[in-house]
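Each structure below appears as structure tokens.
Quick note: the coordinates plus some simple rules give every number you see, no bench work behind them. What you are looking at is a predicted structure, and each value in this text was computed from that prediction instead of being measured. Cβ atoms are built from the backbone, for glycine too; each structure is taken alone.
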Structure P
Amino acid sequence: MPRPEGMRRLGWTVAGLAAAVAPHLAHLRGWVVAIALAVTAWRLLAEWRGFGLPGRWLRTAAAVAAGAGVLVSYRGVTGLDAGTALLVLMGTLKLLETRTPRDHIVLVFIGWFLCLATFLYQQDLWAAAWVVPAMWLLAAALLNVARSGESGPAPRPFRTTGAMLVKALPLALVLFLFFPRVAGHFWGAPSSERASTGLTEELSPGDLSELTLNDTVAFRVRFAGEVPPPLQRYWRGPVLTEFDGYTWTRPRAQAYFRPAVEFIGEPVEYTVTLEPTQQRMLFALDMVDRWPADMAAQSWDYQLWTRQPISAVIQYEARSYPRYRAGAELSAALRNRHLQLPEGRNLRSVELARRMRAAADDDAAFIADVLAMFREQDFHYTLTPPRLDRNSVDDFLFNTRRGFCGHYASSFTALMRAAGVPARVVGGYQGGDWNPVGGYLIVRQSHAHAWSEVWLAGRGWVRVDPTAAVAPERVERGLDAALPDGEPVPGRLLRESEVLWQARMIWDNVNARWNDWVVKFDAARQERILEELGFETPDWRQLAWLLAGGLGAGLLLVSAWLAWEYRGPRLDPAAAAYRRFTRRLAKRGVERAAHEAPRDFLARLLAARPDLARPATAITEAYLRARYAPDAGGADLDRLRALVRHFRP
């Protein structure tokens with residue numbers, strides 16, 4: 001038979017543990033989830049039916065098997081993914097020996113650790129919106145499993161623990177604002193098993209069309225001045241120089257000097273808030289001139305690289321010049337690098353390029369002829385291109401003629417190299433959605449784009465976007481305008497509804513503020529707070545004083561709250577007046593006992609102090625009437641107060 005108290009404790013524990021595990025389901029292997037569900041279901045059934053729990057040897061064997069499974073499946077027991085899986089399994093297996101309140105308390109604390117691990121994966125507002133109620137549920141579970149007997153209705157533990165959490169908010173806020181921030185990204189603990197998000201250092205036909213279906217935010221940009229027009233919104237990412245006939249890649253080891261850049265005109269200054277990518281690349285407008293040197297370095301091909309993979313939300317300021325002249329002089333080594341093609345591959349394309357170059361007056365005319373071919377012949381821009389064979393350029397140019405930006409950039413660059421024009425593929429993002437609510441640009445994964453760079457004598461590296469020849473709307477008005485209604489463009493339905501689009505912009509602005517105020521709250525922001533509070537040269541001493549003062553003020557606030565919450569019941573006005581009467585007598589040596597009724601106390605008072613018989617009798621009778629008479633009114637209370645006020649023992 002089930003034990004009511006045991007089922008109550010187990011139910012609360014399992015509910016809290018399930019809420020803590022839920023955000024990790026997407027990161028756990030299938031066998032881990034299956035074991036966790038099976039063990040939990042069996043434990044609930046065992047408690048309901050009164051089954052005996054497994055013995056020590058069986059539990060030990062199960063724990064060893066689970067650890068070995070994690071070791072084999074995750075190739076180790078360290079790291080975020082492996083550690084989370086091991087914690088989930090051990091917490092679940094702990095259910096098999098839950099007999100005492102202490103066992104349940106251990107499981108509640110495991111649940112809190114799992115809530116903490118959620119922020120190691122993601123720090124957005126959705127994660128916080130789930131974790132905070134989950135922690136509240138675990139607190140209510142702790143209250144239930146730690147006490148014996150009936151716990152009352154289900155809402156009562158939530159009210160009690162909710163009041164506790166609210167009381168802790170002032171102290172938590174002070175610690176958040178003034179506890180010294182250390183360098184690094186604790187919430188972005190790296191995980192080798194976690195998949196990268198967005199662009200990578202290689203590009204194959206179809207990669208970008210698949211990425212374009214992902215509508216998540218890549219980064220947000222706030223401009224210091226005017227927003228550049230769409231034709232200048234090319235966000236430079238990986239520069240790809242090696243081609244095997246199908247895939248473009250960026251070699252790991254490249255030792256070249258970075259060609260000089262001449263900047264022309266006025267710059268564009270902006271701040272980028274980049275979402276985690278697990279990659280080492282930063283994105284900036286062409287051509288970047290200034291960036292945080294302590295965060296990233298610029299390679300010889302003008303790409304920004306960080307020292308470590310980006311595993312947390314980061315923010316950086318940059319300055320770019322839309323007009324520039326890059327690499328006016330090209331070394332022989334770089335020329336050879338940008339002319340290489342695999343032997344025996346895409347032979348029809350090589351022949352086409354050489355024939356077209358022979359018919360052109362110069363390299364610029366040849367480029368114009370290739371773009372005219374894309375524009376005038378039967379080429380189509382689509383998100384769902386057919387698969388290409390190993391000679392991808394030949395198959396695209398002469399057979400399918402249906403492709404996305406990666407197909408056009410790859411084919412154009414290969415034609416350039418075959419004709420003796422140095423060229424390379426550049427990946428990145430193009431365009432962005434303007435958010436009028438927050439006043440910033442949203443660049444999504446669906447804005448992923450690829451274009452080409454060619455080197456021309458006297459001009460240096462020049463950006464050429466062959467996609468613009470086939471679908472100019474892609475660059476000028478965005479992906480939605482470039483593709484027909486039948487294409488699966490992400491966010492198209494939202495754009496068609498002004499109300500839904502506005503709601504989406506509002507929600508994105510909330511997430512952006514969350515990143516700015518919470519996720520990216522670092523030492524620099526702490527210094528700005530100190531400056532706003534009047535500290536001219538803030539340092540750790542002032543921060544320590546503010547932390548101590550804030551904690552002291554928070555403790556006083558909580559203490560005052562508790563004192564008010566646990567104050568005694570408010571006295572009746574007549575009882576309060578009578579208490580003043582008895583206190584005056586107590587100072588003269590006649591103290592009323594707690595159990596004495598008013599008339600009993602009066603009798604003892606008259607025996608001890610006969611001289612007070614008249615005023616004491618009048619006060620006692622006035623009190624009894626004002627307090628208990630059915631027809632008592634304000635006049636009776638006023639008379640009692642007047643008698644007490646004039647009483648002089």
Structure Q
Amino acid sequence: MFKKILIANRGEIACRVIATARKMGIATVAVYSEADNEARHVRLADEAVLLGPAPSRESYLVADKIIAAAKATGAEAIHPGYGFLSENEAFAQRCEEEGIAFIGPKAHSIAAMGDKIASKKLANAAQVNTIPGYNDPIANAEAAVGIAQGIGYPVMIKASAGGGGKGLRVAFNDKEAFEGFTACQNEARNSFGDDRIFIEKFVEQPRHIEIQILGDSHGNVVYLNERECSIQRRHQKVIEEAPSPFISDATRQAMGEQAVALAKAVQYQSAGTVEFVVGKDQDFYFLEMNTRLQVEHPVTECITGLDLVEQMIRVAAGEKLTFTQAEVKREGWAIECRINAEDPFRNFLPSTGRLVRFTPPKESMWQADTDHRYGVRVDTGVFEGGEIPMFYDSMIAKLIVHGKDRDEAIAKMREALNGFVIRGINSNIPFQAALLAHPEFVSGNFNTGFIAHHYAGGFRAEDVPHDDQDFLVALAAFVRRKSRERASGISGQLPGYGVQVGKDYTVISLDMEGNHSYTRVHVDEFTGEPGSALVQVGDKRYKMSSPSRLNDVVVTGEVDGQPFTAQLERGSVKNPLALVVQHNGTKLECMVVSPRMAELYRQMPYKAAPDLSQFVLSPMPGLLVEVAVKPGQKVQAGERVAVIEAMKMENVLFAAADGVVAKVLATKGESLVVDQAIVEFEQ
């Protein structure tokens with residue numbers, strides 16, 4: 001077994017590999033860029049080597065520097081994690097030539113699966129289902145109908161040079177195939193000057209389901225069940241779970257056996273994933289093979305009880321798999337939510353900066369620990385007080401839960417999200433909460449178009465309605481009464497002028513536009529149970545209790561005998577007197593005051609926000625890489641104004657209306673903060 005390994009990655013996956021190496025008694029070497037000087041993976045490793053400047057092309061992607069670091073520290077093997085160089089065949093080959101073990105598949109396997117055309121041919125040869133199609137140019141509409149009949153409806157008719165939706169039709173019968181071919185050919189000829197048309201099977205209501213496989217250097221390959229990864233946004237996975245709520249045992253076995261056949265065809269060693277698209281009738285077709293560890297591997301670890309990183313290390317060291325296919329377990333249900341540094345209410349724009357607070361929910365499962373399951377696990381590479389840099393991807397943590405069944409896993413995840421405290425940057429936790437509560441997700445009735453269909457216009461606060469808004473009001477009043485009770489007990493108060501607890505309150509729900517709502521609430525102490533109260537909101541009555549302290553952000557307790565977890569803070573950017581309550585993705589910003597104070601507050605004038613329509617503002621922190629306008633220039637609505645780079649993404653800002661540029665207020669290369677003015681237009 002290796003004595004020392006180097007992890008050629010950063011963030012949570014580097015920390016994940018370190019955890020397993022430590023369990024196995026293997027020393028670790030971290031590599032890092034200048035931006036990651038204080039990163040968590042650097043702190044956890046036994047040694048660390050600086051690679052270079054922050055951009056990954058100058059640090060994490062420079063194979064020569066990583067090989068040199070391994071040699072300098074005496075590392076016998078390199079684990080690439082995922083991303084960066086993990087599927088780079090040249091890097092895997094270079095490691096082998098330098099006498100350093102690559103903890104992943106051999107270079108020839110990476111090469112075989114990295115080419116889409118070659119991998120499809122290999123899959124066909126291995127008798128793996130591939131999407132049926134006719135990939136040569138089709139002569140005419142009559143021929144198109146015959147080919148479509150042979151493939152089986154529905155089919156997708158596609159122009160070879162198509163794009164932007166042009167030259168594409170879906171046909172469900174002969175008539176639609178005939179007409180669709182003609183329409184596609186005309187569109188393609190007019191738009192692209194190329195009228196070649198081909199046809200392939202159209203998979204209805206597609207789901208993205210992948211099979212985890214594991215192979216060793218002795219010819220043994222097993223599949224470790226499947227993962228459901230259909231909840232995606234712009235082809236990026238958001239929620240993953242194992243097993244899938246959709247496929248049958250027979251389909252699972254068929255997919256698994258085909259995945260193993262493909263792995264054997266390329267002499268696969270290590271952990272890998274074979275991805276399939278699955279139709280509404282459970283017909284499945286090979287998409288691609290990922291020749292590395294997947295982000296979502298923890299859900300497989302939960303249901304199988306296997307440490308996949310440990311298995312990868314043992315395989316790379318030449319060991320045989322110690323279990324057979326019949327011994328692979330499938331116990332319980334696991335769900336993973338990717339917690340990203342992005343603002344879901346601003347079209348998921350990246351959010352960078354300092355993590356002022358970072359308190360994940362309490363863990364009862366841990367990385368590299370297969371003895372503890374049926375709990376909550378957090379995989380992360382960040383810490384409170386650390387920086388989220390703009391140079392890398394937006395994922396800051398993975399939240400994983402394991403339940404006895406899917407309903408229990410969903411319930412655990414919702415509670416865990418309620419207790420996940422992130423401040424200083426924005427996160428996608430409200431969006432995750434909305435997805436988990438959506439009836440179609442709960443029922444398992446979804447496909448890869450779920451997010452695009454239900455949130456076509458973006459994500460808004462009203463997209464995550466609370467199933468009982470009055471509970472948030474009641475909780476705010478309950479906590480306010482607890483604070484009054486504490487204040488009333490402070491010694492030294494003048495007789496007759498001390499703090500009065502009171503029982504009647506008004507909860508003022510604060511609105512951005514000044515349209516506040518007022519709710520009368522009666523809070524009475526519940527005799528016999530310390531810390532309990534009966535809270536009356538309209539015709540609803542809640543019996544509440546909580547052991548949480550008044551300065552706790554995470555508030556736990558019971559309401560009507562049922563446990564709850566919520567977040568509550570005093571003060572907000574808009575109002576230092578406000579209470580901010582968050583539960584199940586919904587946020588209530590309110591003031592809890594006496595009825596008389598509420599009457600007076602109604603008379604307060606509303607101060608409208610300043611008109612900033614003449615400015616182009618930065619919607620996120622990032623690097624200004626281009627300013628496309630200059631003073632005096634006439635600009636039309638929709639015209640490119642500036643480009644901001646953050647978290648490996650370029651974000652183009654466009655003019656919202658016609659106008660003339662008055663001033664350019666920021667310069668190329670400048671690091672911007674949220675809402676910083678870049679361009680000012682004449683009024």
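If we compute relative contact order in percent (Cα under 8 Å, 6 or more apart) for structures P, Q, which one ends up with the highest value?
Once relative contact order in percent (Cα under 8 Å, 6 or more apart) is tallied for P, Q, the winner is P.
Hey, helix-only ellipticity at 222 nm (-39500 (n - 2.57) for each DSSP H run of 4 or more, over all residues; to 500) derived from one of P, Q reads -15500; which structure?
Matching structure: P.
Quick check on the output: -0.30, -1.13 is log10 I(q)/I(0) by the Debye sum over Cα atoms at q = 0.05, 0.10 Å⁻¹, derived from one of P, Q. Which one produced it? Please report the intermediate quantities before stating the final value.
Working: P: -0.42, -1.05; Q: -0.30, -1.13.
Structure Q accounts for this read-out.
Here distance in nm of label points 7 Å out along Cα→Cβ at positions 84 and 436 has been calculated and equals 3.9, so which of P, Q was it run on?
Values: P: 3.9; Q: 3.0.
The correct label is P.
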